[in-house]
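Following this line, the structures themselves.
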Structure 1
Amino acid sequence: MSHIEVTAHRGCKGTIPENTLPSFAEALRVGVDMLEYDVHMTLDGELVIMHDSLVVRTTGAKGALDFMTLAEVKALDAGETVWGEAWRGTPVPTLRETLELFAAADYGPEQIVEIKDFRAEVADKIVAMLDEFGLRERTIIECGDAQVLVYLHKHYPDIRLLAFPAPLMKRLDPDIYDFVHGVAVPLKSPKLGDEANMRALMAEYRAKGAKMYLFSGDNPEEIERCLAFGADNITSNFPELCVNYLKEKGLH
């Protein structure tokens, strides 16, 4: 029977503040195959976990991460703005804090680290910290900028890489699909066209050996759609629901 991997999108984004340590801890408790999160670099060169470059959506504050120091980022509240008083005081984690939590998981999960800051320096710092924790082999690096993937492939050819479909990539280099480990495909993106076009794109990438990382699978209908497209991995904002649904079908 096939095993469909489940990736926790920014942790348990659907139920706990995204890209925070509590969200990651819950995903690991559920036993996901992969934990996914996003990395930016601060003004003083520290790596922090947040999806957006601007802090307003998740913290209610003003500012851009690359113009803020780590101390300023640590003063933010990543819980209350979206999730209310029960999550007041939830900090923005650093990459180091996240790797400490991840490395302590006793069942050996893998992780997807998405680079949101497209400077080569950021890629180098991430790889150096992965090596510090001995996590290079358990990590896939994802990026929406093709030139970052080209840089990583040139300098760290053993690291698995994850791209997006060509219509969603910045600074596209079509050669990336010759070496990436997988392609992350959103099933609700109008930029990918109709179902026939999406299937054609996926067939092209599969022919080059890429695995299909499909998202999102947040309810039974969406999970079934991912399965119908031949997902190797399903990314979910509700990973416990996704894991349990696949287990019931004998797929996890």
Structure 2
Amino acid sequence: MPAETRLFRCLSDNYGVLLHDPESGATAAIDAPEAGPIEAALKETGWKLTDILVTHHHADHTGGIQALKDKYKCRVVAPAAEADKIPGVDLTVREGDKVTVGKLTANVIETPGHTSGHIAYWFHGDKLAFVGDTLFAIGCGRVIEGTPGMMWRSLLKLRDLPDDTKIYCGHEYTAANIKFAKTIEPDNKALAAREAQTAQQLAKGEPTIPVTIGEEKLANPFLRADVPEVAAGIGMAGKEPSQVFTEIRARKNKF
């Protein structure tokens, strides 16, 4: 039976996600920005929380962990490199490890850059990837603990996932990301289409995620630093993709 998901807002602009295995009844929260919205989503669905899969240590992704663990006795899975900064950890994972939620299985992908030990969970059988704050719709996370080169390599790992993989990210930043992306690729038709789509979604109060890797490859400038036209468009023709990415990220920081 295919996995089920429930997406909802937390804090000011965070997304919370529940992942449910209908066969076993197991349910995982992807990160835990705050307990209240997660508990509300569990009540609405009738699902029972069995796991919390943590992508990184930032407080807006971990603030609800302890309260949820105390109430539901759920297992907390976290990146090994950041486990000492995350409450209630039961299992630590690294690149290449597998995590199960009932009958569902994820590959762990290390995606450092935003934080030094950030990870993503790729449920390949269900074509789902939970990427935290590494990759956003038409954007990527700010490079805080790593280096731009590190972040570029992490994004390439995610870009290499199958085009029909649906990605769930940690924040609703799409409209702002599109505004910036247009300064990098003003004539990108796929980006223009995403702008129109995003405006419609937000006008209806709908989320702008999930999106597919295939869609992002066409319109997200942070995944396109090795496209010659992108490099040329910002005056960096012939430069290494990591250098182009570094420049794009630096421009976004000031945007």
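By the measure distance in nm of label points 7 Å out along Cα→Cβ at positions 62 and 134, tell me the structure among 1, 2 with the highest figure.
Working: 1: 4.8; 2: 1.8.
Across 1, 2, distance in nm of label points 7 Å out along Cα→Cβ at positions 62 and 134 peaks for 1.
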For relative contact order in percent (Cα under 8 Å, 6 or more apart) computed as 13, the structure of 1, 2 it came from:
2
When distance in nm of label points 7 Å out along Cα→Cβ at positions 38 and 214 is compared over structures 1, 2, which one is greatest?
2
For mean count of other Cβ atoms within 10 Å over residues 190-197, the calculated result is 16.2, so let me know which of 1, 2 that is.
2
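We did not get these values from a lab; they are worked out from the coordinates using the rules stated. Since we're looking at a predicted model, the values are computed, not measured. Cβ atoms are built from the backbone, for glycine too; each structure is taken alone.
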